[in-house]
Structure I
Amino acid sequence: MSAPIIETEEWKSSNYDMVIDVRSPSEFEDDHIPGAINMPVLSDSERADVGKVYKQKSTFLARKKGAAFVARNIADHLQEKLQGIGPDFTPLIHCWRGGQRSKAFAQICSEVGWKSYILKGGYKSYRRAVLQGLEGVSDTLMFIVIAGRTGSGKTDILNELKHEGAQVLDLEGLAVHRGSLLGGIENRMQPGQRLFESNLYADLLKFNLGKPIYVESESSRIGNIQLPKDVWKKIVAAPMISIITPSTTRATYLLSEYKHLMIDLSALNNLVSGMTQRHGHARTSVWRDLIKAKDWQNLAENLLNTHYDPAYDKSIFRHNRRLLAEIRQKDCGIRNVKATVTQILNIARG
């Protein structure tokens, strides 16, 4: 006996046993509801094939061809990803606009006996909700910015804060980028802008907005990702705790974090070439010589002292955040990171 199909505007994955996104793989990769499972009723090549028939032959033949693809693909999903699902399954199913693709999938699920929900307006309605949510939630966010010159171990500090039960927004983790010119993470691609915003909004929804949220001092752009303007404005206006660490130990820390750059020198050389106009040939020649000599410690210290630290100081001065405290850290070892986190939590409580 068929189970009901219910149209809904509620998209949060926690309300359903599974969110099934029936759009094509490329649509899903561009953005999707966090936690959703992609079960395309048309692959990218199949969509292109149906479109070609539609343009060159007729609407009828395109629909007939598309229906055959859809039927086979739904059957495959039932026999594979949905094979072990019991009778009480309640999925949310959606496509781009809540049209034929999601309705076809939901109809089959209903015939199986599953109570299925269709997202009204499909992905487009979800996307509008994310944009409106990012704008609205920014008014209620209480950030505390963890600041410090490059190499101060801010990411490790945030991880330890999270371990201690504090609320942490890991923007670099969401953006899959460390934020600097050489901040790309080895063997990982950054998400697209829309997927980043989806994951950011999902994280914000988990927070208790009556408690502080710790976030690293960032620019408005992390690699190819642009922070939403309302969230960025809230971060700029937030108070900060500044971590002060000697440049020598910061350089050592950076060498441990960017080991891959010492194997493939192309990124380092490209970075130095790009700095010639700003720092001049004399300075960049020194850096090239250090790279050639593989004098990594001196290279890191030199880059910190002449490029990264002045840029950071200028940024901090420009934002003029309220300073809650300065914490001096001997190095970025775990013992000092734990001590720094204890001080941060005491400051927040006091």
Structure II
Amino acid sequence: MNASRQPATLLEVQGLCRRFGAGRPAVDDVSFHLEEGELLALLGPSGCGKTTTLRMIAGLERVDAGSVRLRGTPITDWRPERRGIGLVFQDYALFPHLTVAENVAFGLHRWPRQRGAARTGEMLELVGLNALARRYPHELSGGQQQRVALARTLAPGPDLVLLDEPFSNLDAAMRVEMRQEVRQLLHRAGAAAILVTHDQEEAMVMADRLALMEHGRLVQTGSPDEIYRQPASAFVACFLGRSNLLRGDAHGSAVDTPLGCLPLASPAHGPTTIALRPEQIRLVADPQAPALVEVREFRGHDQLLRVRLDDTTLLVICPNRHCLREGERVRLEVTEKVVPLPC
């Protein structure tokens, strides 16, 4: 086997469109691909079209224009059950009258009985629920219910798993625990997946690649690190993490801003907007400095400060060991090159 072999393309979405009545399309010319074993997050604010896109891939929503291909085969007009795609819903959709084992085995009714029973056991072992096989959904915690739903989805061996806001019914602590667990389960099963979420942290932690949507359109795709460090627009810079947007006058490799002349990550000329992440600013206490700490939020591992410099307000994240107080004068130092945004 060639260790350098590139993963094969599993899913190709080309020019997907969906319109509900008059006005702006819910999904407008969306195109992306998914490789085998990859986890892609469709990320964006509520109403941006990500769930509609997912439903068109699953065959649950009509496609007005565009195409969906699975392993090179056009499936745009196929019925959902023909596509070999698994779905994990927000509410898990477990059957309350069936046990955990019976829920997992539900999609295996056409398998030979012995093979289906063996596969059910494999899935229960994969998600760590062998000991709960005879329990009913109401006897499980939210995290356990989610694992049952995932096991049921993975049992028939789908080519692709679609997860629509799968953590929305869990509390904050359980969400943190389950997102890593679900990621590991998908990788152990060798399944490719698309995760729909509006939670930026969830997307960055779980996904190999992000596809960020705004008003029905796909505005940027890439790894979490690429998009965070090189946002393609002010929307991306502010939605994926926090950003300070500053106007300036660029002249090649630098830009003049209210914070002084700053080095640019890529060349630009003329009036420019730059994205400056809060952690890219260092604060130094200085009674003679013009900047003033207006608000301090202690967050345990770090602190978030709102700093005013003349008519400009900046968000700054710094380590908690730097004890700065509200009303203190500070000097601002930019620690990295800044990113110019398209006009």
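Please treat every number below as a calculation from the coordinates, not as lab data. Everything numeric here is computed off the predicted structure, so don't read it as measured data. Cβ atoms are built from the backbone, for glycine too; each structure is taken alone.
Thinking of I, II, which structure, once helix-only ellipticity at 222 nm (-39500 (n - 2.57) for each DSSP H run of 4 or more, over all residues; to 500) is computed, gives back -6500?
Working: I: -16000; II: -6500.
It traces back to II.
Please state which of the structures I, II yields 22.6 when mean count of other Cβ atoms within 10 Å over residues 90-97 is computed from it.
I
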